[in-house]
Structure 1
Amino acid sequence: MTDQPAARIKPSFLEDPALRAVLAALPEARLVGGCVRDALAGRPVADIDLATPRRPEAVMQALQAAGIRAVPTGLDHGTVTAVMDRRGFEITTLRRDEETDGRHARVAYTNDWREDAARRDFTINALSMTPDGAVFDRFGGIADLAAGRVRFVGDAARRIAEDYLRILRFFRFHARYGRPPPDPEAVAAIRAGVPGLARLSAERVWSELLRILAVPDPTGSVALMAELGVLAAVLPEGAEPDRLARLVEARAPIDPLLRLAALVTGDAEALADRLKLSTSERERLVALRALPIPEPGASDADLRRLLADTPADILIGRAWLAGDVGQGWAALRARLAALPMPVFPLEGRDVLALGELPGPRVGLLLRAIRAWWLAGGCVADGAACRAELARRIGG
């Protein structure tokens, strides 16, 4: 592509006063990557990133001279974050790859916009835009975006060999921007590059899987992952894309962990350990895959008993995972959401207040009264529970 603008647009975020202040301090900077891509696609823009030929130290000096806070968030990679009106804008010095090993890259600074664009993964991410809305497209990204085609910049196999995480990134972007059929060169390079996924850290794999499962409809991409051998490589515990497809078809909430629970067929605890999920992610995934599963025909008392031990969101998730999209299941989920979570009203001090001495019997009595409370549908209040406790102690 030439150095002439390929398009001119006027996205509303260019009028953001904080962004205008940053661009005024760095007039040679351009907006790059996702914000340009999404502006062209007519999608909401989240993060706004910039690039500049200036070295990081010069970027910090220019920002500080303009009264803008400059945070050296990634100086080793040439990145400075400008903070204005409690918002952050990442500004990265133009770079070119000097050496790559499939996981990391050694880079050098450059003042060549094409060299910087050439090191990006996909053509739709290799776009840049000047503050007046002139879009530069070195590799045909605008046409690919319009065609729903996710295509690697340059040679697909080489791009993947530089960083095997790009295989998973392909499926994330294909899920958001792609339309079938997928780019054949990308497909061939991904199939050949699957063994390289073993070189990635668990944290990087989970980060991308999480993002894939967070798109509105990941089913096409996940099915393609299965076809090309990628899904088996990243989820060796076993996976069933059809279960995920049914969950999405049922219009379940866009919840990556719920979707992962539907997708994976193997040991959830082993998966959580291998991918190094956070404690909260691990607990939720395991809980979603556990028993009991609420049933549409359950009484309110039955549901209250379940809610006494398990949070409503977990029970609702299990109901989604049951795989039945009939009206009974929809009504069940609504009932679970509407019922308050029962709380057993007694504590150890209630037992002691009735003259029981501290010791193991306190716990035994509490468990016995709680079982009585559960059997009654969790409706007995504190007074009723204390009366039952007194009866048992007295008896």
Structure 2
Amino acid sequence: MTAFNELGLAAPLLTALQRADYTTPTPIQSQAIPYVMAGHDLLGIAQTGTGKTAAFALPILHRLLTDRRPTPRGACRALVLAPTRELATQIADSFKTYGRQTGLRTTVIYGGVPKGRQIQALSQGVDVVVATPGRLLDLMGDKYIRLNQVEVLVLDEADHMLDLGFVIPIKKIAKELPASRQSLFFSATMPKEIASLAGALLRDPVKVSVAPPATTVERVAQSVMFVPQSEKRGVLARVLRQPHMVRTLVFARTKHGADRIVQHLAATGVNASAIHGNKSQGQRERALSDFRSGQVPVLVATDIAARGIDVDGVTHVINYDLPDVPDAYVHRIGRTARAGATGSAISLCDDTERGALKGIERHIRQKLPVAA
């Protein structure tokens, strides 16, 4: 398939895509959409930034649009599970963008905010619910939502669900779903535990893979700088002051570490914000909005918060702390070189992190060049 209008999508969806200036589907979209539209369960493996959201949102909207029916109060027809509130919000925004001409209703459910608006939205019945597992289970327990009308289940960022310990909650949620549902799993990597979960929840799935597991984005220029821990903040500030560092995402290991980096950068004249789990929802949304608009050129994030950062135009990713889990490196650098652009990823490595660096290099099957 070379164009969206060849996929058989309903006219309102094609209109929305045209208005968003989307004409050519990505590989994961062109491969997955026909199978999903045909009703198959699907296991999709693709790196971040490859268009996974549209690969499931478009065929789900097509299904709901071509089979219009009222949704009972407190129910939904499609359920999307996401690991973080940022990612859930962005997925819901995509459904709303693609479904703008359809009249279909989407609501997003996540923790960290009062339940009132979410309960009110559910009380009317909605077509699509995008949710984090914890808040969804809370609302299920309080009888504000029932899942007996769900026709399609999507599990996005399945590997990160595993990292956050969501496997048991997912199984609890799945028990409340109709056995006849269609199920779709999307993930950048496929560890054995996720493969096992997929085997339990998917029925004879089609497997679509547009990149081998653990490969990194080809358009990302990767390098490493060997820097003592005591000198990292100074080196980071010096790198960030270079004029070509237009929009940079910096990864820290801990929430407190992220805050300390922002404070140090501010003292050296570098405008930066932090995003992590200790921030309120309003603070996280404001930091992401300022970063997206370019008002703040540097965003310092932890791995958990970063899964929801879907921002075009990130020119650089800097690993201030190397991740302990090699898969996290793949996800981190996938935040740049999105939508066909190029990008750079720089890792600051001290002596205590050399073991982690070797693990990353084995995982991605290449040796990182040392930056000059």
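Remarks
- Which of 1, 2 yields -11500 [helix-only ellipticity at 222 nm (-39500 (n - 2.57) for each DSSP H run of 4 or more, over all residues; to 500), calculated]: 2
- For 19.9, 57 (Rg and Dmax of the Cα atoms in Å, for residues 76-259 alone, calculated) the corresponding structure among 1, 2: 2
- Value 38, 32, 27, calculated as Cα extents along the principal axes in Å, for residues 84-171 alone, assigned to which of 1, 2: 1
- Ranking 1, 2 by percent of Cα pairs over 30 Å apart, the structure that comes out highest: 1
- Which of 1, 2 yields 0.95 [FRET efficiency 1/(1 + (r/R0)^6) of positions 276 and 332 (r between Cβ atoms, R0 = 25 Å, to 0.05), calculated]: 2
- Among 1, 2, structure where relative contact order in percent (Cα under 8 Å, 6 or more apart) as derived comes to 10: 1
Here, each number is a calculation from the coordinates, and none is a lab measurement. Just so you know, these numbers come straight off a predicted model, no measurement behind them. Cβ atoms are built from the backbone, for glycine too; each structure is taken alone.
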